[in-house]
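Trainee: Next up, some structures in structure tokens.
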Structure P
Amino acid sequence: MICKIGATMKIKKNTPFSLWLIGPSASGKTTISKKIFSVLSEKYKSLVILDGDHARKIFVNESGYDAVSRSKNIKKYIGVISWLNNFGVSTIVAAINAFEKDRALCRKEIKNYKEVFLDCTIEQRIKRDKKNLYLPALKKEKKNVVGVDIPFEDPKNADMTINTEKDSVEECVEKLIRGLKI
């Protein structure tokens, strides 16, 4: 089990926060974000999930999947999240967020930003791959797949790292809530 917790973890009560679950496709972001939402929605009445796949359909549909487009998408997410936070809305964001420069921008621009890296091997991600991304990308039949032809840069400043391969969804959520004190 890998669980690394940063020094400034506690989330202040009555202060909107933005919890970003990051990692390559099939690392558990959507599943864990939904479970966290169901656990926290009673305590935090103004809480929403922004899932990368859903966000693409709503407001970044014209965007591509190449590295430049992915960074542009994160900038759009930052704008939406900052706007919501200004109205007291806390957010759970499930997005790949592959590049350290984009995560540094999130940390700079978003108040009470918390980053959790969901880590697991590519072998496990291939087993979970409902979008059929990895095997075609490994065979060079598909381009712009983070973790294959676009690198996922391991976070340097994540507030927490959770191994989703070794722990159940419930264990991951419990560790996250306990570790962040939310």
Structure Q
Amino acid sequence: MGKQDIIDRILSDAKAEADAVLAEAASRAENIKKSAEEAAQSERKKAENEAKSKREALLEGRRAAARLDAKKIALAGKRRVIDVVYGRAEDKLSKLEESASLSLIQSLLKQYAERGDEVVLAEGYPYLAGVKKLSVVREKELKVSDKGAKISGGVILRNDSCDRDLSLASLLAADKEEHQAELASMLFHANK
């Protein structure tokens, strides 16, 4: 074997070895590329799923907020209806005919007045003389004031220790507070 044959053989072996290293490097590069693509695909799917979950959660949150706002609006409407009902009740009670009005005042005084209280009626109350003649006024020695208060009806009771507001507005507000749920149920039973 000659020198040239040895050189050719070394070059041939080196080329074969280089080709093998290059083929292995190309294979490794292909595997790395494939792994990177798979990882990227997996991350993309993960990101898409996260985005979808966040979008659904955001939409559900907005739907829940919209449902809550709708319920708030409905509740405000129902409260306005109840306010109108109580407003009309106050208006009708303040315009009672004489016997019914005096009966209401008598009942309030029997239940709440203390001996010696001053009774203050609404300004311009038309049946003041009738109140002064009520049996409860004599029995409890009440003083009926000729000067009225700025109330729509009912009475204010005054004495040295306290004032008691038994005006129609105050009595109806207390009744409304106590019976609002029951009244709403009666008025809006079909719209639960």
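Bear in mind that the values in this text are calculations on the coordinates, not laboratory data. If you're wondering where the values come from, they're calculated on a predicted model, not measured in any experiment. Cβ atoms are built from the backbone, for glycine too; each structure is taken alone.
Trainee: Given a value of -12000 for helix-only ellipticity at 222 nm (-39500 (n - 2.57) for each DSSP H run of 4 or more, over all residues; to 500), calculated from one of P, Q, which structure does it belong to?
Mentor: P
Trainee: 39 is what came out when relative contact order in percent (Cα under 8 Å, 6 or more apart) was calculated for one structure; which of P, Q is it?
Mentor: P
Trainee: Okay, next question. Suppose Cα extents along the principal axes in Å works out to 49, 36, 27; of P, Q, which structure was it derived from?
Mentor: Source structure: P.
Trainee: Another question, then. Suppose you compute Rg and Dmax of the Cα atoms in Å, for residues 63-110 alone for every structure in P, Q: which one lands on 10.9, 33?
Mentor: Computed on structure P.
Trainee: Another question about this same structure. When mean count of other Cβ atoms within 10 Å over residues 71-78 is computed for each of P, Q, which one produces 18.1?
Mentor: P
Trainee: Computing distance in nm of label points 7 Å out along Cα→Cβ at positions 55 and 95 gives 0.2 for which of P, Q?
Mentor: Computing distance in nm of label points 7 Å out along Cα→Cβ at positions 55 and 95 on every structure in P, Q gives 0.2 only for P.
Trainee: Continuing with the same structure: Looking at structures P, Q, which one was distance in nm of label points 7 Å out along Cα→Cβ at positions 39 and 119 calculated from, given that it came out as 2.0?
Mentor: Structure of origin is P.
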